[in-house]
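S.K.: Pasting the structures in now, so scroll down.
Coordinate-derived values only; no laboratory data. Since we're looking at a predicted model, the values are computed, not measured.
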Structure 1
Amino acid sequence: MTRVNWKAVLDDDFQVPDHTPLGDLTTELTELLGSPDADLRDRLAYPTLATWIERGVYDDLLPGLGDGMVAGLRVGLGEPEGDDVFRRSFSALVLAECIARDNSRPLVLGGKVLQWGDALATWLLRERDLRGFVPGKGWAHSIAHGADALGVLARSPHLAAAELTVLLDVIVDRLVLPVESPFQHGEDDRLAAATIAVLRRDCVPMTVLEPWINRIAAAATAPRASSADPYLATGNAQGFLRSLYLGLALGARPPAIRADLMLVLVGALRGTNVVLRDG
């Protein structure tokens with residue numbers, strides 16, 4: 001039960017309601033970000049907050065709003081499953097909107113954006129609820145939403161080569177973590193898109209990227225003799241390598257190092273796909 005007629009807000013092209021303090025509106029929307037009801041979460045709370053951020057409603061309050069989303073990343077963190085994942089996952093998306101707004105015009109100190117980036121990275125690596133689509137409740141999609149947020153962060157002018165390299169390390173650290181089942185809802189594509197956002201900055205040299213790819217290739221290589229399911233251990237890294245290759249091959253606005261990186265990627269894919277290599 002909401003305290004605001006949000007249907008009227010949606011019908012009125014997301015106009016901010018009169019006679020209700022913005023703080024109260026924000027508090028309610030933040031609560032709805034964690035709702036297991038997809039209509040309230042996906043189609044009301046998130047688009048309303050995203051639209052208001054984009055329109056500048058929060059320009060004078062952006063640091064506080066971002067900090068509130070950072071707090072949301074910690075709600076129930078570490079639980080293998082539970083409805084709190086919606087609050088965490090959609091807080092990441094709203095935090096990305098805050099960063100995107102700062103990317104378009106300087107509103108937040110660089111140190112604050114870096115704090116937000118640290119919080120995103122910590123959450124993404126500690127997140128244990130990896131469900132994509134939850135029947136009856138809609139998208140949780142924490143890894144995909146985290147990847148989207150990293151992609152926006154990669155475009156921040158507050159990040160230079162060192163920070164962008166850390167983002168790449170976060171992506172590979174997430175890929176090599178053990179999972180109960182490989183990603184199956186496009187997470188590898190979204191992580192690849194975040195990587196390409198880093199690469200488009202043209203700040204990270206091949207001397208860093210080649211060993212980074214080799215680390216992923218090692219994770220994508222199944223041991224020669226094992227009683228465990230090899231695809232469980234290697235599937236996420238394999239899927240990412242393929243997604244990154246396709247993203248670089250087919251995507252617009254290629255980074256300057258695309259040709260060199262594609263050669264390294266082809267070698268990694270050949271070395272980790274016995275059927276394709278020997279077939």
Structure 2
Amino acid sequence: MSTKEHWVLTFICPDQPGIVHAISGAVVGIGGNITESKQYTSLDTGRFFMRLQIEADITKADFEKQFEAIATKFQMEYTLDFVGRPMKTIVLVSKAGHCLNDLLYRQHSGLLPIEVPMVFGNHPDLASIAGFYSIPFEHNKIETAIDKALFEKRLREFIRENEIELIVLARYMQILSPEFCKEFEGKIINIHHSFLPGFKGANPYAQAHARGVKLIGATAHFVTEDLDEGPIIEQNVTRVEHSDSKQHLVQIGQDAESKTLTQAVKWFAEHRVLLDGQRTIIFR
């Protein structure tokens with residue numbers, strides 16, 4: 001007795017009549033069943049986005065062979081994967097451990113479909129958190145431009161050798177080179193605080209407290225060559241009071257950062273995030 005595979009198919013193509021009909025026909029043609037379906041047409045770019053989960057008794061190679069004619073006809077950029085397959089992910093960190101701990105806890109608990117073969121840090125401080133979850137930790141000191149270039153060379157080698165699909169900056173306090181950002185565009189997710197108004201530089205929580213902010217939160221986004229300006233994946237915000245201390249603001253902010261980054265990584269690993277220029281389409 002054969003066992004049906006559960007696939008996730010995502011694709012982007014120019015919008016035109018007949019796309020959904022063709023896809024549905026292809027699924028029926030392989031004896032498959034659509035278990036989840038989301039679609040969106042961008043009026044701004046004229047592109048069509050779709051995500052399907054499909055049960056079918058067919059191999060990946062045979063599925064793609066059946067699908068290729070449709071993909072060519074409609075000029076589709078598509079991805080086909082197993083539902084729930086852990087995505088190979090590396091995490092970059094500095095000294096703050098809240099985001100790393102949340103990611104590894106949820107991954108360890110089976111709540112986050114990623115596989116983390118290595119955590120890289122430009123400080124050794126978080127080796128114990130990685131070790132607690134039995135994940136190797138590699139410390140690469142970065143003090144000069146040469147250090148940074150050597151570290152990025154090491155990352156490229158590791159990414160290639162281990163077929164890494166996602167790079168997560170979990171409060172990593174170094175700026176990646178424009179070349180590295182371009183090479184892995186759409187595969188690097190970063191997290192940073194979000195204040196209204198915004199505060200840059202050192203001690204943003206102290207600045208926020210001094211200005212009496214009423215809202216703080218966090219933004220998870222793709223990394224591009226333009227610092228902190230990549231397409232946004234997820235945001236969260238929390239209302240705060242004048243009586244909240246600087247320490248309490250830090251705690252609230254760290255909770256928001258952890259929650260927001262983990263959610264963004266989860267959506268990405270489940271193939272729910274598609275890019276539409278500078279915007280993201282999120283099929284929740």
Structure 3
Amino acid sequence: MTVSTVSSMDHGVVSVSVVVFHPNQQLLARTFDSLAKAGAALVSARPDLSICLFLVDNGGMPDVRDNLAVLSQAGIGSTVLSGQGNVGYGRGHNRAIEQVASRYHLVLNPDVDLEPGALLEAIEFMDAHPDAGLLTPAIVDDEGQLQYLCRQFPTIIDLFVRGFLPRAARRPFQARLARYEMRAQINERDTLWDPPIVSGCFMLFRTDVLKKLMGFDARYFLYFEDYDLSLRTHDVARVVYAPAVRVLHHGGGASRKGMAHIRMFAASAFKFYNRFGWKWL
């Protein structure tokens with residue numbers, strides 16, 4: 001099914017892909033509202049640019065006509081891609097990535113709120129730094145606290161402690177976790193070049209870089225596809241953490257989502273380590 005299709009074959013376009021699977025309707029509406037505000041601010045300051053959204057329905061998408069109307073009023077066109085079933089997070093985004101030939105492409109989660117100036121700050125930064133192929137923002141939680149989502153290459157112990165131990169039991173591992181989460185380098189003021197791994201909740205790519213990488217590795221159904229794509233990006237372009245760009249992320253970890261997510265997490269971790277090498281300690 002296609003709704004209000006727009007052409008992305010234009011290097012004045014910023015394309016955005018959002019993949020949904022039985023999403024929280026309230027959070028999705030907030031994401032769209034914030035995208036509309038951030039998009040309007042971008043286009044107002046940069047009339048040479050336009051924005052198009054590719055909404056990929058992996059199943060269970062609610063009625064989003066009102067949400068898409070809000071985007072349309074902000075000048076953001078939309079295309080809905082559906083009918084493929086639940087093909088996974090990465091393959092869902094790849095459906096959009098295969099179709100775009102934009103200047104920049106934003107991979108965005110349906111539980112992320114953009115600050116009104118986020119897109120403008122991000123595009124201006126990328127325009128000013130042509131060696132940057134992937135930008136990640138400062139990501140805060142519902143309390144406004146910085147989430148440390150830039151990562152070093154993870155050890156098995158890092159993943160277990162970070163993902164599955166209760167907070168009280170993590171105390172003996174605080175130094176390990178601080179290293180893994182790059183707490184000494186990441187803050188809300190300083191730009192950091194080339195963090196090894198960045199979060200998939202907001203990944204702004206130069207589209208030609210993303211095309212060269214052929215998008216996400218389809219072997220990951222859920223989890224670790226952003227780790228994989230981050231590491232591969234370093235082979236062709238620079239990655240940058242730009243805290244002037246700010247978003248709010250409502251997401252939670254696999255262990256808080258039940259046994260099915262724990263199994264998917266473990267399966268994806270196995271594929272990740274088989275590809276990039278096992279590191280236990």
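S.K.: Taking volume of the Cα convex hull per residue in Å³, for residues 77-140 alone for each of 1, 2, 3, which is largest? Walk me through the numbers before you get to the answer.
M.R.: On the way: 1: 81; 2: 97; 3: 127.
Once volume of the Cα convex hull per residue in Å³, for residues 77-140 alone is tallied for 1, 2, 3, the winner is 3.
S.K.: One of 1, 2, 3 was used to compute semi-axes √(5λ) of the Cα gyration tensor in Å, and the result was 36, 22, 15. Which label is that? Numbers along the way, then the final one.
M.R.: Details: 1: 36, 22, 15; 2: 37, 23, 18; 3: 29, 21, 18.
So the calculation was done on 1.
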